Structure P
Amino acid sequence: MPDRITEKDIHDAQAAWADAVVTVGRFRADRAACVRTASDALDRLYAFDETEVLFKPTRAVERPFRHCRAGALSYFVGGDPEFPEDTGFALQPWREVRFENARLRIDEHGAVAMGHYHFTGVDDQVLTVEYTLGYRPSGDGSPRIFLHHSSLPYPA
């Protein structure tokens, strides 16, 4: 395992996250495939099996803070009665997700990235969201998300 997460590791993790969100939406007609794809992405990209994950999704009002894997899965694919407001953010579907890091902070414990991600729908409409993602090295050396906070920009 590398001593530290690198900037390239963060860019790779962000690309994998973006790809996962787009892929889940491609399967929207097949509920089982959506859940399976999103579950695999959570296992691969988040640190739920290693530590508590602090997850604050963009469009959640009733239960805006999620501390469990089920809450994160529900946000991406919906359908969990414990989180009735979730309609499945990844089911939009999105054609592309592009990260624009405003700042990366990397140290011996992990990394934090903040900035905007831009979600382009199949209708070419773009939704810009602000994020802060905290990463820690996993047992296999890849960065895993332990902090996910995203929100819509404050209207001017």
Structure Q
Amino acid sequence: MQKTCFKCRHTKPLSEFYRHSKMADGHLNKCKSCTKCDARIHRVSKIDQVNKYDRERARLDHRKNDHRERQRQYRTKYPERQAAYNAVARAIKSGKLHKPSECEGCGNKASVQAHHEDYLRKLDVIWLCQKCHSQHHHVRDFVTGEWL
């Protein structure tokens, strides 16, 4: 079965439309591509409102519980990562390791995070801002095929 998107006017298979119980045929009248594009535009254009909404939603009890459970599962699955994280925190607190004031990737003066290339070498870290750290993991994970 085919359907025409009211936004892009392309006729596509029904599988290219999200389900929506209130619609006559049970599917949204806008295709998945157009819906995703609109969502991205909305997020960028109203970032302050979206961030406020996300913060409020994160405070809901069931979401806090889900987050705790995901953290517990992650730590169980990757104990070497948690051990490396704890080792860095202890080393910083004891003065054995010093946290620099700028990112080694871009030189940004923002708060930096320890990044491990190898979790078994617990104190061998590079210091990256959140943006560089995310990009570094994305590139590395894309190359290796491993998603964290």
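Please treat every number below as a calculation from the coordinates, not as lab data. Fair warning: this is a prediction, and the values are worked out from it, not measured in the lab. Cβ atoms are built from the backbone, for glycine too; each structure is taken alone.
Largest in FRET efficiency 1/(1 + (r/R0)^6) of positions 9 and 137 (r between Cβ atoms, R0 = 30 Å, to 0.05) among the labelled structures P, Q is structure P. Taking 2.0 as the value of distance in nm of label points 7 Å out along Cα→Cβ at positions 17 and 49 derived from one of the structures shown (P, Q), identify that structure. Going through each structure in turn, the value belongs to P. Work out which structure the value -1.02, -1.12, -1.27 belongs to, where log10 I(q)/I(0) by the Debye sum over Cα atoms at q = 0.22, 0.24, 0.30 Å⁻¹, for residues 41-104 alone was derived from one of P, Q. Only structure P yields this read-out. Taking 0.95 as the value of Rg/Rh (Cα atoms, Kirkwood Rh) derived from one of the structures shown (P, Q), identify that structure. Structure P accounts for this read-out. Which structure, out of P, Q, was helix-only ellipticity at 222 nm (-39500 (n - 2.57) for each DSSP H run of 4 or more, over all residues; to 500) derived from, given a value of -16500? This figure was derived from Q.
Structures compared: P, Q; top value of relative contact order in percent (Cα under 8 Å, 6 or more apart), i.e. the largest, recorded for P.
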